[in-house]
Structure 1
Amino acid sequence: MPNLKDIKSRIGSVQNTKKITKAMKMVAAAKVKKAENTVKAARPFSDELLHLFRKMLATVEEHSTCGLKVERGLDNYPELLRKREVKSEGLLVITSNKGLAGAYNANIVKAALKRVRENAENGIKTVIYPVGQKAVSAFKHKAGDFELKKGYISIANDPTATGANIIAEDIAEDFVNGEIDSIDIITTHFNNMMSYSVVAWEVLPVKVEQAEKHEIDAVMEFEPSPHAVLQQLVPMYITNSIYQALLEANASELASRMTAMSAASNNAEEMITTLTIDYNKARQAAITQELVEIVSGAQGVKG
């Protein structure tokens, strides 16, 4: 017969767990709406920046840093536009700092490891740039043919353009120095409150299809020069791509956590119901057993 004290203790434990999961669901629900609005508000700017970038590349045929001040790898826009043979690929893997978000982080790490294996089969070295504590921890304990760079943990907590610029400067420096020949972002695309998609975005070298002729303005004037404008536009495009990826990941993570905590709360409620039934059955069995013992004792006395 089940122990009544153990069942009651387990019911109390599950009830406490339910309180936690319900609170986490409410927190995620409060944050995800703001994250959704932010990511949707940022998409038109990204689309317009891409449109402008395409027109610039179609208009300016030659790229040069002549007369320009180049202090960082991110300032060397001709090198960032130059395509070369890929012998070493960088992967910016964006996860969250916290767990309890269902399979969100596991799906991203899985996609990154799949890319690592594909690169190894093709003789390409992989360099991992992890964003978020979960990516840092996962790749520290995973064996594979990759090099792990420093992690960006604080940036995952609160996606900002400043944080995206820090990442952009680091990867651009490695690209210009020849440590990597390309870099992709492994992140998620926020679809809605109930779903997201794991995606890979190409960042470096900057690959933008040239604009169609009808998209190009009849007259385009650049001040102080086309190269000076491109030197500002290329870093902006790279940084914005990373920033958009961070926003998409943040919204996807919160939506995934809200869904996971909702499911956990429902499961806890079902478990409490089942345990309560078991407790009542065990209690009834104990009462019945006591009555049987009393009746048997009374009959023994009479006999």
Structure 2
Amino acid sequence: MTFTTMLKEEISKNDFNVVEARYELLAFLNCIAKIKKDELLITVENASIARRIYKEIKEIYDVNPKITIRMQKRFKVKQIYILCIHEKVSFIKDSLILGTKIDLETLVTDEEKIAFIEGAFLAVGNVSNPSTSGYHLEFIFTKERLAKQVLNLLNYFKLNAKLIKRGYKNVVYIKASENISDLIKLFKATSSLFYFEDIRIYRDHKNMVNRLNNCEIANQEKTFKTGQKQLEDIYYLKKAGLFDLLDEKTKIVADAREKYPESSFQELADIITTEMDYRIGKSGVNHHFIKISNLVKRHKENGLKE
């Protein structure tokens, strides 16, 4: 079962009241219903959604859709559910036309707005599995007006939705994981929300560990390069006969660097304090290496002048 199927099944099993169901059904039918002169067809691939839409049609329009179950063998075998309505088709068609004019003003309560979004998601929504890919939730509409309605409703809830054209289709999408989580919360899909959040926490923790490891590797490389440069300065002074110009404490630090070429300043400070009876901190070690570097620099500059 995909995460989209899991989420849609949970939404379709939630309780509904007649007012909210009306807006959910309007959005759903506007997305996928095929209307003919005396017939209205709704094709659904999910049994739970088919049951919910059947109940809502019966409750709101007082008609009993005829249900046909067919086996679809394209790509893979699966059942599809076709709801066919022959009663009150003109009345339902008129209500759907009114549904295309619904906006933030006509949907009075937040619950009504959520119900409209919910109906659109059940019809044309899709969300990637957070455990196998990046975070992405989208609605794919053929009608641009409907896409803009849902876009405005999503952004009313500050979900940072965007709209793009993909061929003749209008795609409303959300990328940020926290916004997808907030939408699932609005749908009251608790089990799906826990599943999504568990994976999101795990991935965030894994990414944080990777970043820390990368920082540690980078610090080690930086420490190694710094140590190599300091060794080069020490060898230069010894070769040029300038090492004895250093004071005794700087010589102690230089000797420690030769013994421990890959140690950090803090590690050198601890070693010198413990082994060489010279209490020093990290900044003190750095200060002595600055002395060494400056002496090398001055000697090289003098050599160039000569």
Structure 3
Amino acid sequence: MTTTPELEPWQWPEDTWRGIVGKVRAGRSLTPLTWKNGARAAVALSFDSDHESIPLRDNERSPGKLSQGEYGARRSVPRIIELLRKHEVPATFFVPAVMALLYPDQQREAVQAGHEVGIHGWIHERNSILGIDAERELMQRASDTLEQITGVRPVGIRTPSWDFSPHTLQLIREMGLIYDSSLMADDDPYELLDEGEPTGVVELPPEWIRDDFVYFNMDRFSSLRPHTPPSSVLEIWKGEFDGAYEEGGLFVLTMHPHVIGHRSRIRMLDELIEYMRSRQDVWFATHADIARYCLEQASKE
């Protein structure tokens, strides 16, 4: 690929923009004909346990800002674990390693309850501003830390803030991870291509529509003050699930304990899970189990 930093994008030669677009691309669909045990659709619930990691990453030392993250661990995660236990459904917790060190017992409890703990960076760093060596070291250190705490080696990653650098896929392959959940080229599982080469890495795509942060997050020192009624979010998420069910696809839902765990919102999540469980042919699974199933079915084709 020709690099032309002195040119504006509209001045680039064709090989420049084709090279940028082609670096990481969606490959073949990995959506199986049927999901496990003949299920029509699959549901992957996920919780990004950011807690205090974002203010720490940004060198914010305000007890007020930190306390908002602390709420996620102190009040929300116990509510979430209990809700999942009530409905007997598994989930995946993507945990920055610093938060796993701060709350190790919660990670062990999640794994013991049948949930997955996946990589979510070291301190919720921004991969796109890191060099490849720094990104590699942080990913490896995060994976090692999660394994030391939980006793289980992570097999998948969700990059912090879904910030997928030009080097991230190479590092995922180096580490032998089987899936990523950061990119948004489809509704359903697909194989990642690295400069056109099939990688065997499964992408379980998230989307901002299916993320609690965009509906409920606010920053008191800026004009960003959204608040969507939980009933409206429930309507949107039901619609997304209904579409996945009708198409025989995958419903990935991204949530953050310090956002979704408040009383009115956890009740909304309870109602959503009950709604999805009312369909008898839905498979609730961790991201890892879904990725493994997709690879297993693809190998039979």
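Coordinate-derived values only; no laboratory data. Here the structure is a predicted model, which is why all the values come from computation and not from measurement. Cβ atoms are built from the backbone, for glycine too; each structure is taken alone.
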Exercise. Which structure, out of 1, 2, 3, was log10 I(q)/I(0) by the Debye sum over Cα atoms at q = 0.07, 0.14 Å⁻¹ derived from, given a value of -0.50, -1.03?
Worked result: 2
Exercise. A value of 6.3 was derived for distance in nm of label points 7 Å out along Cα→Cβ at positions 199 and 247; which structure in 1, 2, 3 was it taken from?
Worked result: 2
Seminar exercise, completed: Ranked by mean count of other Cβ atoms within 10 Å over residues 7-14, the structure on top of 1, 2, 3 with the greatest value is 2
